[in-house]
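Since every read-out is calculated from the coordinates, none of them should be taken as a lab result. Fair warning: this is a prediction, and the values are worked out from it, not measured in the lab. Cβ atoms are built from the backbone, for glycine too; each structure is taken alone.
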Structure I
Amino acid sequence: MARRPEVVTQPDVVKGDGRGAKWRGSLDADIIIANAPDPVFVSDLEGKILQANDAVSQLLGFRQDEVLEQSLSRFISPEETREFTAALREVVERGVTRNARLNPRSASGEVIPTTLNASALRDPDGKVIGAIGILRDMRAYEQVVRDLEQSKTELQEKILDLEKFEEVVVGRELKMIALEKELESLRKKSKG
């Protein structure tokens, strides 16, 4: 078994501004999760939500106390609960899962398309005890896809209209050429 790298929780110096600034203390996981811009939650291996940031509440429209200690099955369909359980197994086996589709139902009843990226949550001994999930709201993306599909449909209809128009115009031109030849033929017969 590969040795896990030691995690340093209280760095003496954090460099980054090039001016030698020192920072003492630790980054508490609660602070990181709370300040993440995306909806982030922590669940146990059964799918019970142990922690969730404000972005989760904003996405779903539920207060924190309505989200915490709840099973994810409260927010997703039975089929998606099975998929989430499968994703949790993948997290346990591989340490990570990416882009699992979830469609949680908001407080207003809206089904919200999301993708889930999840990582294993490990205890100090390295045993997987849960998952850290990051949700990505896919409503804007799906709207763009719908708009593109609509544009594609409209463009295909215009192409068909142009093809019909071309067929009519070409057919008309061919008829005109045939009529001109017939007219020429009649002129030659009348002269001769």
Structure II
Amino acid sequence: MSPQHSYLPSSMLEQTASYNHARYGHTLKIFADVASRSKHDQQTCCEGWNVQDVLEHATMVMTMVDQVDVDDPNFSTESDPVALAAHYAQEIEDRWNEESLKKIVKTPFGEMSVDDFLGIIFIDTITHVWDIADASVIDHCIPQAMAEEAYDVMKPREAGLRGPGRFDPAIDIETDDSVERFIAFTGRSSVRND
């Protein structure tokens, strides 16, 4: 295993069917942990959205991902978003197998395999982990190597990921911190007055 990937627990790598599956699963576990410690009424860097709004959006995306290969999806997310995030994090290892990850599905990024989709969509979840942690003044728990991977996945897709309802233009920043670099690349800045 490469040192860059060493942030993924070996149990996660062993229990999932691909690296993208493992990374997405680890992202869900980080999200569930941060969500459980968040302060729901705090304003986030997402204009007009407090933490509760971000939680609801992120769990709606998780529901879409969970049902990306289902013939008749139901995107209703009537349950508490923190409980829903914990549910997805707990069930992720068994959600797909090698065969189901090969299925070609329609995604917001075009048609691709479930595995390739998981290799992109973790960016949305990890970005919202940061939004929630920043607003709640808690540790985001995002590994530096995961942020590097997110940047590397987003950079070649940048044009298609920017715009209304997506990511704002990148913010120029000088830093050696991979999380700060990735977050600046998403067009976000902290709401904290540090």
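Upon calculation of Kirkwood radius over Cα pairs in Å, for residues 102-141 alone from the atomic coordinates, which of the structures I, II produces 11.4? Intermediate values should be presented prior to the final figure.
Working: I: 11.8; II: 11.4.
Clearly, the read-out refers to II.
Can you tell which of I, II yields 26 when relative contact order in percent (Cα under 8 Å, 6 or more apart) is derived from it?
Source structure: II.
Can you spot which of I, II the value 0.94 was calculated from, given it is Rg/Rh (Cα atoms, Kirkwood Rh)?
Answer for the origin of the read-out: II.
Check the numbers for distance in nm of label points 7 Å out along Cα→Cβ at positions 46 and 134 across I, II and tell me which is largest.
I
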